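Participant: Next up: some structures, all given as C-alpha cells.
Every read-out reported here was derived from the displayed coordinates using simple, explicitly stated rules and does not represent laboratory data. Given the structure is predicted, the values throughout are model-derived calculations rather than measurements. Cβ atoms are built from the backbone, for glycine too; each structure is taken alone.
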Structure P
Amino acid sequence: MRVKTYLPSLDGLRGVAALAVVGSHFENLSGISLHLQHSGPAVDFFFILSGVVIGQAYERRLAAGLTWTAYMGLRLKRLYPAILGGLVIGAAAALTGGERLYPAMALQVALLPALWGPALHGGELFPLNGPQWSLFLELAGNALHAVALPWLTTWRLLGVVAMAAVALLWTSLHFGGLDVGWARSNAWGGIPRVIFGFGTGLLIWRGRSLGFRAPQAPYATVVLGLVLCLIRPFPEAGRYAVTDPVIVLLALPVLVFLAVESPVPAGALRLAAWLGALSYPLYAIHAPILRCLESVLDTFPDSQAAWGWAVALPAVILLAAVFERLYDAPVRRWLSGGRRPAP
C-alpha cells in the first residue's frame, strides 16, 4: 500500500501552533492579553507532529540501512541553522539588555543545556534562547528512536507510550500543569512530554501505513479544534493540572489523527505551505527577538512603549519570514548539496 508522504494539513497546523507559542511569549513580555498565557501544549503538539513526520520520512530508510550517523547528520542539517541563528540573536538580546554572557552558555551552541553556572532568566536551561529546550529534547528523541528502532515493534512502542502517558499525568499533578521542561527546576518533566508526543506521532504514522485511517473531517474543524486547545479562553485558573493532560493525552492526538486524512481546501494550500515553512524559523528565533524589542521598548515612556508592542508581533512574524527566506532555507539547501533539504 503506497502512503502519501507529504501532508499539507500538518503544515497549516504547525504554523498555527507556532503562532500560539509566539503569542504566549509576547503576552508575557508585553502584558497585552491574547488568551495565550497557557498555550504550552503547543510544544506537545510539535512533538506529535515530529513523530508523524519522522515516521513517514525515516523509519523505512533506517530499517533499510541508513546509519545512525547519517540520520543524525540529516536531522542536524534540518534543525541546526535556525538554532544557530537564534543563539546569535539571543546573544545580541542579552548584550542589548546589559546582561553578562557566561562560559556555560557556550554549551547551547553544542545543543547541550547549561546545567551549571549563572543563568539569565530564572534558571532556564537555554538562557540565550529559551525555546531551544524542546529542540534539544526532540533531537535526543530522534537519536534514541534510531538506536531503538530494531527493538521498537509497534506493540512495544504502544507500551512505551502508555507508560509515558502515566508519567505525564503524574508530572502534571506534581507541577500543577505541563509547562515544564524548560528550567533547571522542572527539566525532568520534559522527558515524558517528548516520549509521549513523539511516540504517539510514530503510532499514528505506523497505523496509517497499516491501513488504519481516521474519517475525513473538514479541515476548518480540525484547525478550530487546535485553536481552542491553545487559546483556551474559558476560565480554568488552578485547573491546569487536569486540563493540560486532557488536552495533551486526548485532544491533540485525536486532532493529528484526523488531520492526516483531512484535505486542505485548494484555496488554502498556499497558506498552509507558507505557515509550515515559517513555523520552525519562527519558533527558533522569536524569543530572542522579543527580548531585543523588550530591551528597546523599556527605554520609552509607557504610552510610546504600548504603541511599540502593538507592532511588535507582526514585526516578529515578518522578521521570521525574512530569516527563513534569506538564511534558513538557503543554508539548508547548501548543506544538502543543492538538493531539496530533508524534512
Structure Q
Amino acid sequence: MQDLKSMTLEELRVVLVSLGEKAFRADQLYQWMHVKLAVSYEEMTNISHTLKDLCNKNFWYCSLSLIRVQESKLDGTRKYLFALRDGNVVESVWMRYQHGNSVCVSSQVGCRMGCRFCASTLDGLERNLTPSEILEQVYAITRHTGERVSNVVVMGTGEPLDNYENLLRFIRLLSDENGLHISQRNITVSTCGLVPEMYRLAEEKLQITLALSLHASNDEKRRSLMPIANRYSIRELMDACENYFCKTGRRITFEYSLVGGVNDTDRDAEELTELAKPLNCHINLIPVNPIKERNYVQSETKRVIAFKNKLERNKINVTIRREMGRDIDGACGQLRRKHISGELA
C-alpha cells in the first residue's frame, strides 16, 4: 500500500484523480494530515465515507503510538518513545527554549555507524524510517504538548544521510507552505560524515543547517571514536564542508563531544582551531553523555571551559551546548535501549 502521508500535495492530487476523485479532495486530505495533524481518517469531518473507504483500501496512514513520556525535573525537556506499525520503537525529544520549541527526531530504527560513545548504534541498524514516520514524530509531539514547534533537528537515532531520499522528502514536506511550513533555516541535519552524500546535499538547493559530528581534531583519534573515519579522512570532510558552504551560503556547525582524557587536551583545541579557521563554521562543544556500555567519561567542567576559551582566543565561534534531559535518558538511543532490554517498569 502507498504511504499517504509521505506524498507531496501534487502527487496526492494525481493519485486521487486516477482513482476517480476530484483534485480538491487531495487538498482537503493534505490539510488534515499536515496542518490539523489528524491521527486517522475518522477525524476528517469534511471527507466523505466513500473517500475514507477508498483511502483505507489503497493507502497506509502513518500514526505513531505513544508508549512513554519522560519529563525532566531539571529543565522540562520531554523524551518520547513511540511504537511503529511493525513493532519497532523510536525516540524523540522536545525541548523548550526562549526562542521557541525544538524537536529532535530520529531518522532510522537503530544505526549502523558504530560511534563508540553513542547508545543508538549498540544494536545496529534495524531499518530506515519513512518520511511520514519522521514527520509524525513532530506531529505527535505537537499534538501532545499543544504547542507549536519552531525548530527541528534531525539528530536522534540514526544517520540521516544514510536514509538520504526519505530525509529529503521529510524536509520538503515539513517546510511545505501547505503544511506546517517550518522554515528550512530552522531545520538542522546532523551527519557523522558521509562525504558523497554531503556533496549531493549541497546540490539540493536547501536552506537547512548541516551539522558535522566531528568529535576529534585528527584522523587517528577520530578513527578510535568513529568507524566512519576509516572511510573518509578529516581532509575529505573539510573539503566537503567548504563545498557545502560555497554552494548554499549556509554556515556549517561542527559538533564536538568532549570525552575526558580523550579529545579535550590543549593540543586538540589547537588542531581544531586549524581545521575551523579556513571555514565559516560554528563549533558546538558537547560534554559527552556517558552510557553504561562504554567507559568514556565527561570532561571536567574546568576543562570544558578551558577548551572553549582557547578556541575563542583564536577567534573561533563556539558555544557549549546546554545539557538537557540528563535525568530522563536524554541522549540518543538510551530510552529505546532500556525499553528493548526490559529495564523500563
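Participant: Can you tell which of P, Q yields 32 when relative contact order in percent (Cα under 8 Å, 6 or more apart) is derived from it?
Facilitator: P
Participant: Can you say which of P, Q returns -10500 when helix-only ellipticity at 222 nm (-39500 (n - 2.57) for each DSSP H run of 4 or more, over all residues; to 500) is computed?
Facilitator: Checking each candidate, the match is Q.
Participant: Out of P, Q, which one gives 2.1 for distance in nm of label points 7 Å out along Cα→Cβ at positions 18 and 50 as computed from the coordinates?
Facilitator: Considering all the candidates, the number was obtained from Q.
Participant: Okay, moving on. In terms of distance in nm of label points 7 Å out along Cα→Cβ at positions 114 and 314, which of structures P, Q is highest?
Facilitator: Sorting by distance in nm of label points 7 Å out along Cα→Cβ at positions 114 and 314 in descending order puts P first.
Participant: Out of P, Q, choose the structure whose coordinates give Cα extents along the principal axes in Å equal to 63, 46, 44 when calculated.
Facilitator: Here the read-out was taken from P.
Participant: Using mean count of other Cβ atoms within 10 Å over residues 210-217 for the comparison, can you identify which of P, Q gives the largest number?
Facilitator: Ranking P, Q on mean count of other Cβ atoms within 10 Å over residues 210-217, first place is Q.
Participant: By the measure distance in nm of label points 7 Å out along Cα→Cβ at positions 10 and 26, tell me the structure among P, Q with the highest figure.
Facilitator: With respect to distance in nm of label points 7 Å out along Cα→Cβ at positions 10 and 26, the highest-scoring structure among P, Q is P.
Participant: Determine which structure produced the value 1.8 for distance in nm of label points 7 Å out along Cα→Cβ at positions 66 and 90, calculated from the coordinates; the candidates are P, Q.
Facilitator: It was calculated from structure Q.
Participant: Looking at mean count of other Cβ atoms within 10 Å over residues 58-65, point out which structure of P, Q has the largest value.
Facilitator: Comparing P, Q by mean count of other Cβ atoms within 10 Å over residues 58-65, the maximum is at Q.
Participant: Let me ask something additional. Identify the structure, out of P, Q, from whose coordinates FRET efficiency 1/(1 + (r/R0)^6) of positions 146 and 298 (r between Cβ atoms, R0 = 35 Å, to 0.05) was calculated to give 0.20.
Facilitator: Structure of origin is P.
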